[in-house]
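These are the structures, in structure tokens.
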Structure P
């Protein structure tokens, strides 16, 4: 019964968000609370009476447990949004955008593929949130200036990060730990499949770019124009700054701001300092460096407060969902139920089947529940090496699946940074990310990682 309530809760949540029946904040708070009420009070009351029900503070404690886990990440996002907003106000991205425009001209294909390559590099540390914080603020102004669909910015960033699973990433470490194998044993056979995924990312960048060229009227010679004297580039040249924007620009501080951003990135990649601490300190330095007067600093904070508050609100709402689903036992119950619900006739084909459904399972199970709950049970059904199920899982479960999963705060961060509605992001990206997972599964089959 607990597993059924959990499935209904997640299905209802996904339906309400993707159909826009409820806002993400309302859905993430109300629906899991109703699910917890049903699981902890209504069902026990019907089965055993009042004596079987837990204390009335149980659900609030679950909520607080979830908030406690995500609070540092929410704080990091708030200060990260303000930090990147401040350096953007100071004009740090203006020369970068001008340089990119000079190199790629008005070719959406080059711009979108370049975004994927940037995300690929940024994701070398295996942190999806950091990848989005590096890639999107750098590329969003260019997409805005050229009029490229921002769903594509979210899509190519998500796709690049999703296919770039590495031995030190969370899913890989969980899979290795659950089956007591090394990450080297897991990862090395998957390299050809990952190359297939990266090739698919480049192809999608080219495909989306071609579609945008047609939509923006840049087909033919105009699509690849790069000279500043051409009519196309003149049309898509950076817009003139308003008087207010000019007052905020600090062109003489371009290199100090660049150095500060590089130090922030290095701090998150090569040190063990908590990202929230790095962004809090960096935010203070950026404010002091670019805007010396307290009134100017307050104005910059207020200018970005709306985006920061919205991001924090969504994250805390997501923490209610994750806290209740985990602490109530619904995720564990679903994991056990799903692991046993496999027909015997399909046992020899399980690794390939898992590779096909791994990505959408990211919408239902968080990585801990899947890799420590479902995967070990499925891997030990018999008839195949257990490691094959782990490798099949890594082709989608919280790899290509994490940038669209409501169970990961990084999804909401990506949507917020790109200015894309969650429902629109999921509708646009889920089919592509699922297809990427299937492409890698076919690559794994062809290279003998597991049979079809």
Structure Q
């Protein structure tokens, strides 16, 4: 990770950690970097945060002043920017979003022309420019100044692409959708209505400050209540920028990203579409997933946390399915990043073709109790390498033995350290996680 760009872009509180001036300079650098030998074209999307409009205009101003043309998708999903960047000959894409974070945070996610996350070498150069280490970049003049283009048509093409991936009609299926007051607030309903579903939607009244506010994939209580009250067949929840999706069964049971990997892995294997009979996941995935996959003779490859690392491993090994427990799931045949809408379509495919009940598709996966404690800290690096903290962690690992594990890591997107404990006893998980968290709070907590 760099000074400004973490595992998922440049993220922080708007006008405090991330300013319009910085966004302008990001646009200035990208327009100059990609426009050295031709007219640069950049596609921009944003979520529903109030500050997203400010950053959209700042980025567009930076790009056009460097001579680039900025194509505005307006409110859309992160995966749609990735799709448009890789299919319509753009030099790069920019998504303005802080994903599942609260409304007062925002972020700048950079996407290359292949629809993948921008290389660290380019973000390092952008950071150097932000810090004044590269000197001034020349301004475009006269006819070379760039322009902005309303590009809602690109968003419509992405919508058509998602609809085209559905193999079945959803007629007769009652589907609940929680759009997190975010990027899918109109998109998701339109897609599922087109496919014939009877849709029930919440989290679809964005006002700029209610994105992810007790709704969406990080707050599933409202969707669970909707599914049970309306007796729905399935519930689908997206986060603010819709690069992740979680689900709720007809009985209110929550399907995590691990459940979704399990369901899709079995379905794809049965159809002969699970490349190399392997699933890629991260160290945060549940032990129960690995045991379930093993029982089906499906191999696992484990990466560090972050869909960037999952996708890199999938590319390297030519695998077709990977993802995170949080709901970032990647189907490499269809996308180069986690796409919540594609994930929803694939869950529906497994559900429709099973001819049964969604909750039955989870059979064979027994989830180990898992507790994650997030500790706000000032010094992330020091907290995860502190000797006293590591001694407490080692003691916990010895206590849990082979039937449990402890993971200590710093967040790539927030100023927090995470302690994850997994074992067969929920109370032991909680006690063990808190014992480590208490040491971190005492020494480094905000």
Structure R
């Protein structure tokens, strides 16, 4: 399987490179980065390292590739040593990390891309921030960036529309979270059976099938229990009802299947009002033990806990759940925020189970940001995701409690060619000495 993926990747790079030659001129820029990283060692304790990096970027039309050659080091770690280089960035299986050569050196490619989202062909390799397959009931806002800055993971997303070959009836979306490990893999194949009929509404109908799998659900666990791979698959429909620029509206539905006869069904609608206000709602019918959006934004953090649930036979009754979301985006997405909340209609369990299912509790996800050029030299991104609302305290007390939360923030300030960046991640981890994994970096970079 790995050889097939590598061959496919090589052919894709060659093909994209040939196509890119007709798309525009060549450009090159590079940056030098200097700063500090706070990363967690094998024992869960934070360590501060200096870093120095060289980050070249090459562009050729729609094709672009960037590299990140960064070295972490300590100056004068002892009286007899002038510099200590962090071996974990270069030495395979350092301190039993399990990292191979591919794990270490593929992420030196910061990104590879062809095209933009929405193009008939869009390919991106490297960091994945918010990938959704279909309606997002199986894979929604998936990211492989939860271990930055300590660990960069090299993944792949590929969108291919048959319209590129004058065959608009089909399309394909592919995902792998980590090309070195081929752990999380998935894809969606969809058809537009009525696209050439000219019939209102039905010409834009999409019928899709999605499958996603985690081959190594305990990849980041120190003492794995031997959990089996987890496979989730399903089918979906997507139908734009109103295509007006002022009030677009789409309806969608999806059914999904998880291990041990877990089944979930969703029907929903959403759109973007006057190009500014985003909105959406879903009604969910969940079988016992079913976890909606199994591969979500923080999947890498909670994957082992989810696989523990999948190992068991579900008990109890199913439930009916809901999701509501709203947001706003202004000035070509330079100012944006989005909040979504989901949960069951039934009461929150009075006593938490030993290994609780997140679908039994309300869940909140919020993102906000200001793009470059809107607020002087400042631009930032922020996200807050909170699971198991109401499990430890009252609903509103839990809302601001960092337990079972994942918080990320990136604050940037540009002056001339220099950019100063503060990156901060806080993730709840009850197995950590302080109940949290905290990683951060402070760096300055200069583009030339």
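Quick note: the coordinates plus some simple rules give every number you see, no bench work behind them. What you are looking at is a predicted structure, and each value in this text was computed from that prediction instead of being measured. Cβ atoms are built from the backbone, for glycine too; each structure is taken alone.
Rank structures P, Q, R by Kirkwood radius over Cα pairs in Å, for residues 108-251 alone and report only the one at the top, that is, the highest. Walk me through the numbers on the way to the answer.
On the way: P: 17.2; Q: 18.0; R: 16.8.
Going through P, Q, R one by one, Kirkwood radius over Cα pairs in Å, for residues 108-251 alone peaks for structure Q.
A value of -23000 was computed for helix-only ellipticity at 222 nm (-39500 (n - 2.57) for each DSSP H run of 4 or more, over all residues; to 500); which of P, Q, R is the source structure? If you can, show how the numbers build up before the last one.
On the way: P: -23000; Q: -12000; R: -2500.
Label of the originating structure: P.
Looking at structures P, Q, R, which one was FRET efficiency 1/(1 + (r/R0)^6) of positions 28 and 364 (r between Cβ atoms, R0 = 41 Å, to 0.05) calculated from, given that it came out as 0.20? Intermediate results must be reported in sequence, preceding the final value.
Values: P: 1.00; Q: 0.20; R: 0.45.
Traced to structure Q.
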